[in-house]
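What follows is calculated from the coordinates using simple rules that are stated; it is not laboratory data. Since we're looking at a predicted model, the values are computed, not measured. Cβ atoms are built from the backbone, for glycine too; each structure is taken alone.
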Structure I
Amino acid sequence: MTMMTPRTGARRAGFTVIELLVVLAAMGLLLAVATPRYIQHLDTAREVALKHDLRALRDAIDQFHADQARYPATLQELVDRHYLRAVPVDPVTQRGDSWVIVAPVASSGSGAVFDVHSGAAGQAQDGSPYASW
């Protein structure tokens, strides 16, 4: 019976450490390029959602005023009277109780909610403060 000896210089299947390091470096480079763009898109999406929520709240307040001849006492009253399904969560602050309510002037009727603004601190990508929207 003859014994077979492994050939000298034969390579085993698999990756070398250098090949793995090159692949990891390439992946790290791709992540370094993609991550800031992803975060910027998240900020843009939050701003778009905030504008949409403010528009929906203001439309509901206007519809309530047209129907009831007064402004709502709270945002929850808009939900209770079915002008909204729920008080939206501010996408920037991630809270539903951070809305800043603007009361009507005395001559414009009763109620407490004339307008609503975001309670988020900071500025949008265009440089305007969120509170001014």
Structure II
Amino acid sequence: MLKLASCSESICELEHFVQKLSERYNICPDRYPDILISLTEAVNNAIIHGNGECRTKNVLVEHRYQKHRGLTFEVSDEGSGFDYTSIPDPTKVENLERDGGRGVFLMRQLSDRIKFANNGRTVIINFNV
């Protein structure tokens, strides 16, 4: 488990965390960027939107590896959650020039499965590795 303070500097710890897991589970090098980008987006969302960049709140990154199911991450914040069913599609014409709104889209494109739990406070991301 990785416990991060809700500040942008914490994101730097992810690369070392993902590198160690990649070595431990012999992750295909082609999947490494997908995992790192997805986790960076998830943690960034948790810090900014979930915890409101409040340094006294934490973001937890947990993982589990199963041989036939791959590597699953759970990124949780201490915020009040959000309605993950109402995320606008960033590829629609009316959303193309909007600031933000692409993180969940990227996670969906780069991972094999994504779902939300705890009223949107936890994102669960799975990679077949």
Structure III
Amino acid sequence: MAFGSASREGHLVIGLESRAIRTVLRWQLVATALLAAAAGYVAGPHGALSAALGGLVSFVAGVGFAAVASLGRADGAGSVVIGALRAEGIKILLIVLLLWLVMATYENVVVIAFFGTFFVATVLFSAAAFVREDG
């Protein structure tokens, strides 16, 4: 796994300092902007905002993952696994909370735009495993 294979000073390189993570976060923002523009064209302002919120849910969860992962130690296989699981747990918690928050508070959410963009951004985040760290 490219984003977790190296270490710097005993820390996992899957945090925000990881080239792979920064790359996929950028991809998420670009995809979110494009899908928000398309949803805005098709469904108007609520479509654009819904798509933007869907992408941002995944983006914020990805940033949370990277922040928690960067706190993990790379002392051994066990600590790497624990750090990765902790980061994934935070990501899932953020996703659930943010999805609930949007659905509970935004009356005019365009569901297809919201969840569609969320799905695309989430799949893009998983592509971090395929981004090379060494430029």
**Asked** When helix-only ellipticity at 222 nm (-39500 (n - 2.57) for each DSSP H run of 4 or more, over all residues; to 500) is calculated, the result is -8500; to which of the structures I, II, III does this value belong?
**Response** II
**Complete:** Taking distance in nm of label points 7 Å out along Cα→Cβ at positions 37 and 117 for each of I, II, III, the highest value is that of structure I
**Message:** So if we calculate relative contact order in percent (Cα under 8 Å, 6 or more apart) for every structure here (I, II, III), which label has the highest result?
**Reply:** III
